[in-house]
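Each structure below appears as structure tokens.
Taken together, the values in this text are just the output of simple stated rules run on the coordinates, not laboratory data. Because the structure is a prediction, the values reported are computed rather than measured. Cβ atoms are built from the backbone, for glycine too; each structure is taken alone.
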Structure I
Amino acid sequence: MSTNIFDFLVIGGGVIGISIARELKSRNQDCSVCILEKENQFGLHASGRNSGVLHAGFYYTANSLKARFTKEGNQRLTEYCEAKNLALKKCGKLVVVQNESELVWLDELMLRAKNNGVPLELITDEESLTIEPRAKTYQKALFSPTTASINPTELVKSLLLDAIQEGVQLKTNTQYIHRSCKNSIKTSNGTFEAKYIINAAGLYADKIGRDFNFSKDYRILPFKGLYLYSNEPQGALKTHIYPVPDLTNPFLGVHFTITSDGRTKIGPTAIPAFWREQYKGWNNFNIPELTEIILRQAGLFLSSNFDFKALAFRELKKYSKPLLVSLATKLAKGVNIKHYRQWGQAGIRAQLLNIRKKELEMDFVLEGDKQSMHILNAVSPGLTCALPFADYVCDQIEGKIKEG
């Protein structure tokens, strides 16, 4: 096969990869930009399987990249969906507490919101009922007016159409195999070469990064997320309802999510997966990945800085519908297991693990040089942050090229 040559080559056709490709093309009109996607269509993994929540940005410390991008990302995607007439539900979010000991965390979240310039209201339990009559909280709650929901699959399709109109080239059914030399890579669809390569491969970003001598201290640790859908009528709940989060953990706990079409779901789980694309049953079974991940998990059971053992056992129990519903009853009134029968499609969180520190990375992680850039960690709220994060990645690329 002949070699395909481009100025910029993006590996991975999720919302992050598409956004980076669009921004590169915007800044370099005369340059060729191409996205490689291993599937037969774009956005089939994390980008099409996430909650669809546009987060506000009050969970994150002010010095983090997540804090830097979430507020702007929320605003820009809200405006984008409105301009494109995409599904958008401005339902807001309540953060509720169960007892007096959790009240202190509301103050911490209010402080983070203030530091990040994010609108957030501290309200009484009575005031929370005017927003959501079914909400259960102890004395106080937080209300985030800018949290919303979109349809992530619809968003990916719209961004992709924009990319095509802007001159970005697309290659589907093109799976990365290995790096050939310098900036030449072998794929299932021939050899590709570029002046600059961007790795936005999600679940496989760490493996590709190692081919370019990056990701030495990092490995992807996959977690399976499942939501349980309610068969109640649309509008049964008016707003997202979340518990107070454990701010040392990247997972937000079981909560109520309102979809862009008004349906209610509870979840997600964060169940350790045994191979990277373990969405359902034995689909995509991969023995080398199974071996590697089980050994990694076994090591974390023995020693980790985030109590992997407790996390794993706690999350595995959530495969039980009665338990998941029971956890949800702490957040809202009138929750009955008879309404919760249907699991949604599974998603896999490409959570980055620092194998040297034995801890989960809580923020975006990038590594790169004058020839390539690797987005190693772009987990939640990656969807919300996609547009300003793409700007940042392109700034980093320009800086690396100038340094070279």
Structure II
Amino acid sequence: MPDAIVKPTACLALADGTIFYGKGFGATGQKVAELCFNTAMTGYQEIMTDPSYAGQVVTFTFPHIGNTGVNPEDDETADPVAEGLVVKWDPTEPSNWRSAGELSDWLAKRGRVGIGGVDTRRLTRAIRQQGAPHVAMSHDPEGNFDIEALVAAARAFPGLVGLDLAKEVTCAQSYRWDEMRWAWPDGFQKQEAPIHKVVAIDYGAKRNILRCLSSVGCDVTVLPATATADDVMALSPDGLFLSNGPGDPAATGEYAVPMIQAVMERSDMPIFGICLGHQMLALALGAKTVKMNHGHHGANHPVKDVETGKVEITSMNHGFTVDSQTLPQGVIETHVSLFDGSNCGIRMTDRPVFSVQYHPEASPGPIDSMYLFDRFSSAMKERATA
């Protein structure tokens, strides 16, 4: 257990006026964001660098955060995207053979704030009751906090509804990807004999998704979120992939939906979407999305494949969901959450077009759903030989 905190050096203020004090680590300064909680027991580095967490502060319900250190291989993007993190126990000195540094130093170099010594059970209950509250968090080594100003900042935060964050986390220009999944003992290897040409739209893509595509034989070209149908078709792809990402899907859909619809009008190529990409596909097909109370964030979420009856343990990170009641004719629900029954997957009945709300690439999490990448590859093979 950490030493008793004599004077708080960090403060978390909720928009309702609730204040949590603790010990700051990482960068100093103030962050304003939406607050969520994540139930994963591993993978805090992958979570902090997942672009889907843009505009959010993450509360980790598992207390041992930081004990395995950090290393360059586990980053899902170049830098942390989540604004900060809240933990129960202060990060300890790391003990792991892969560790290349300490979490606190890693956060400080990247301008991200951490607060430890917080009653994360109480905070998680507040998140569930209030529905992803808006917060302001501050780290000041001197312990000087303007509580009224912090609460006011939290209340002034506009929230994620109506906010297009994909443009903020997408790549600036197109690039090729050929790195495959990590494997012992050689680590990351290159895909040297690809069999499919895939265009991946980057709404905030995690690196391990691209690795999974490469590992099933894809020659991947990544395009920015604002890519047009002409941009996609100019590359003559065998398949289109729609990535994960942050923000309100309705806002991103202003430009993403017309692109997807135009591609579908001009080609029968397989399409595969994950998370925000799933929501983009659903909107393009005529469905609607809604904001969830506190979302799904963790690496232990049970999902049922309604077509096979199989239950998969999945990794999730989303605050919006597809309203299954709005799915049009010709589109069926394929997966549902066993926590709350919310939609977790769809597919078209007459075309190889499908998507899931969860993260089959894990990082962190189980690999129960890795078969979806094989399904995408098989769909492209079948189209090529038809």
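Assorted remarks:
- Origin of the derived value 15 (relative contact order in percent (Cα under 8 Å, 6 or more apart); candidates I, II): II
- Origin of the derived value 4.7 (mean projected area of the Cα convex hull in nm², for residues 303-350 alone; candidates I, II): I
- The maximum of distance in nm of label points 7 Å out along Cα→Cβ at positions 207 and 239 over structures I, II, that is, the highest value, falls on I.
- Identity of the structure behind -7000 (criterion: helix-only ellipticity at 222 nm (-39500 (n - 2.57) for each DSSP H run of 4 or more, over all residues; to 500), calculated), options I, II: II
- Highest-scoring label, criterion being distance in nm of label points 7 Å out along Cα→Cβ at positions 63 and 271, among I, II: II
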